[in-house]
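Enquirer: Alright, structures below, take your time with them.
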Structure 1
Amino acid sequence: MSQSNVLFATNRNTSREALFARAEDISADLSKRAAELDRDGHPPFAEIVKLKGSGLLNSLHAPEVGGGGLDWVDGLRLVRILARGESSIGQLLGYHFVNSQYVYWAFDEARARSLGSETVAKNLYWGAAVNPRDPGLVLTRRGSGYVLNGRKSFSTAAHVSDYINANASLDDKVVGFAVPTSRPGYAANDDWDNFGQRLSDSGSVEFHDFPVYEEDFVEAPDAPPPVLATFNTPLIQLVFVNFYLGTAEGALQAAIDYVRTTTRPWVTSGVGRAADDPYILERVGEFTAALKATTALADSAAAAVQASLARGHHVTARERGEAAAEAYAAKVNATHVSLDITSRVFELTGARSTAERYRFDRYWRNVRTHTLHDPVFYKAKEVGEFVLNDKIPEVSLYS
């Protein structure tokens, strides 16, 4: 059961300006504490509670149920802002956006409306246990319902999730469902020990005779998913794009602050301040230009996916595929740019900045850890297939 599943007063001003201002404030606070948070590596209970209180979790829900009514372009910008302060928190906001919005695409209208309203009213955080490379979970019939048993090796937001999307095998088929983690039989383990994304709460989860009911199922086991329900993949890839980008932006800003206050000019530079060193200036300019280009591509890809998603159940597989190719091109670019900048900011800050107390390496560790989630060269291949052979990406939980 999530220890963040508490009821409290939420800031009800959900205007776009208010949501962005709160995201900036939370990001600034995170950046001050990020080195300590990274060092400790605990599940981010307090940080999720703060997101709940800010109203940010409900940014994409309709105003009619108390949400912010933002589109995905703005939602992904919020992910980027939070990732500047702490990469894992940006990731967690983005994962929640995709997992909580998925119910509108996959469930029937009445069930989706019910879950969406409950999510906003109770400020529920949504996670998932759906890794297709780690099947692990089995449903069996018991009485008028089912029980779920098994283990998932990785489940981001394992401790802090109030609701999760999950999949499991049932009679040799894979079925999807959405369930609250407050039911008996759910256990999150403290075994996430990777060197990056240390606040992402991505350890293993176990289910022991966990009850599942007919109304929890997303769709009938034999029914192919509607096109609309497959948008979770290009959107989760855009979440990756934006928290990689936000992490790189945070790294560059931290380096700039350090140069202004701490870095000494090189002995042969001929200048009195490191901020006037021509080579530091050149690198800041190059990194800034690269980030601006990556930002433009990320926003353009988000707009393409948003436009296709807005067609609702009228969207075609071709339209979804074209939008996905835009998202995956942005993923390829953001991966390379973020890895480059987070590893090279030390060229600005110098040898003393590698002291453990700064933990500036966390930016690279965070990006490096998550960019291995699915190999970027396969994303480049999918983009190449689309451009060269007019083949849209095959629908899966990775593409």
Structure 2
Amino acid sequence: MTVTMIADARSLDELCERIRAANRVGIDTEFHSERTYAARLMVVQIAFEDGAAIVDPLTIADLSPLAGALHETTVVGHALSSDLKIFADRFDRVPRTVFDCQVAAAFLGYGMQVSLADLVRDVQHVRLTKSQTVSDWSTRPLTARQIEYLVDDVAHLLPMHDNLLERLERAGRRDWAQEECALLANIDRYRADAAKLYLRIPGVTKMNRRELGILNELVQWRDRVARERDLPPKYVLSDDVIAGIASLRPKREDDLAQLRRLDAGARRTHGTQILAAVARGEQIPDDELPPKPAKPLGNARETLATLMSVIVGEIARDLNLPPSLLVPRAALERVAREIPVGTQALEDCLDLSAWRIGVVAEPIARLLSGESSLRVEGYQTGDPKIHLSP
């Protein structure tokens, strides 16, 4: 396979023209995310029908033309969410047509997390040499072994695309897989809901709504600082310190000294802004305070969610699909919590894509309405299966 190295703006422009002219391209990225707010691109690999290109983001100041070009063609990859999140964060753009081989494989019985190496070996009958999985991609120049690894990660994507589409067609699941892949092209998928960031902080279930209001202001402030400085939010203030401040509700800088893990340097650097965030939280009207996280279901409703998950599990087994691909546990818990009445209300509460609703809504509705019950068969022969009896 012919490999082209892209290390300057002119060669990037030529690559972008080639991408726009292609019906599809394969893509993979290498990135570092340990010390930045958004993951930092180190390498981008692009595969064509007749070759590959390796883009060096460390030598090209502006990669936005690449994001624009990829938006105009079909992008094929494996486990694309992390790659596409980088484009959403860095360029505010993702490809409009996406095919994820890992997602497609899930519809063919491979499970949710099949690796690229395993899938290539099974589908393309090629064994990849994964010798550089912990490589430092910030070093230059790239070694011959690194380049070989980078090319291997994209070289088989387009042939595998053809193979998987053919198998999905035979299985009658091509539309299902393409509908699922289309969700990856929605940029909102990669944008955190700023109004819910506070829910990620450990201990929120123990806080009252006023404390949650203060916590929300602190988390929003920390996120702004982290974004401006391109740092992970925990590098500004850790989660446990943020939670401690919300519970303490400090009024003066002296109050901050009560927090053992908020050292003097952090108090000098952030003290004024922390107190301002706390003050904003104190001033929120009662009826505008953030809602408390949902309480645990309780025994009866937890059992109800579990019964629904049994049905989903059996449907998934019959279809040779992972249960989590069919219905997320959170959707079943939402039904158990809200108790929707009627088919349409149930479907709205499940909030699933069309193909999933077509598969699971009717059996779940029959169970919840009492029209059907669960029955175990085959236990005595060592092959137990659960059926929904009329």
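Each value in this text was obtained by applying a stated rule to the coordinates, not by laboratory testing. What you are looking at is a predicted structure, and each value in this text was computed from that prediction instead of being measured. Cβ atoms are built from the backbone, for glycine too; each structure is taken alone.
Enquirer: With distance in nm of label points 7 Å out along Cα→Cβ at positions 49 and 265 derived from the coordinates and found to be 4.9, which of 1, 2 does the value describe?
Expert: Of the options listed, only 1 reproduces it.
Enquirer: Something else now. Taking FRET efficiency 1/(1 + (r/R0)^6) of positions 305 and 353 (r between Cβ atoms, R0 = 25 Å, to 0.05) as the quantity of interest, name the structure among 1, 2 where it is greatest.
Expert: For this comparison of FRET efficiency 1/(1 + (r/R0)^6) of positions 305 and 353 (r between Cβ atoms, R0 = 25 Å, to 0.05), the top structure is 2.
Enquirer: Moving on. Could you figure out which one of 1, 2 the value 66 for percent of Cα pairs over 20 Å apart, for residues 113-224 alone was computed from?
Expert: So the calculation was done on 2.
Enquirer: Among the shown structures 1, 2, from which was the value 0.99 of Rg/Rh (Cα atoms, Kirkwood Rh), for residues 25-96 alone calculated?
Expert: 1
Enquirer: Ok, one more. Kirkwood radius over Cα pairs in Å was computed and gave 24.5; which structure, 1, 2, did it come from?
Expert: Corresponding structure: 2.
Enquirer: Here's something else I'd like to know. For relative contact order in percent (Cα under 8 Å, 6 or more apart), which of 1, 2 scores largest?
Expert: Comparing 1, 2 by relative contact order in percent (Cα under 8 Å, 6 or more apart), the maximum is at 1.
Enquirer: Right, next: With mean count of other Cβ atoms within 10 Å over residues 41-48 derived from the coordinates and found to be 23.0, which of 1, 2 does the value describe?
Expert: Comparing all candidates, it corresponds to 2.
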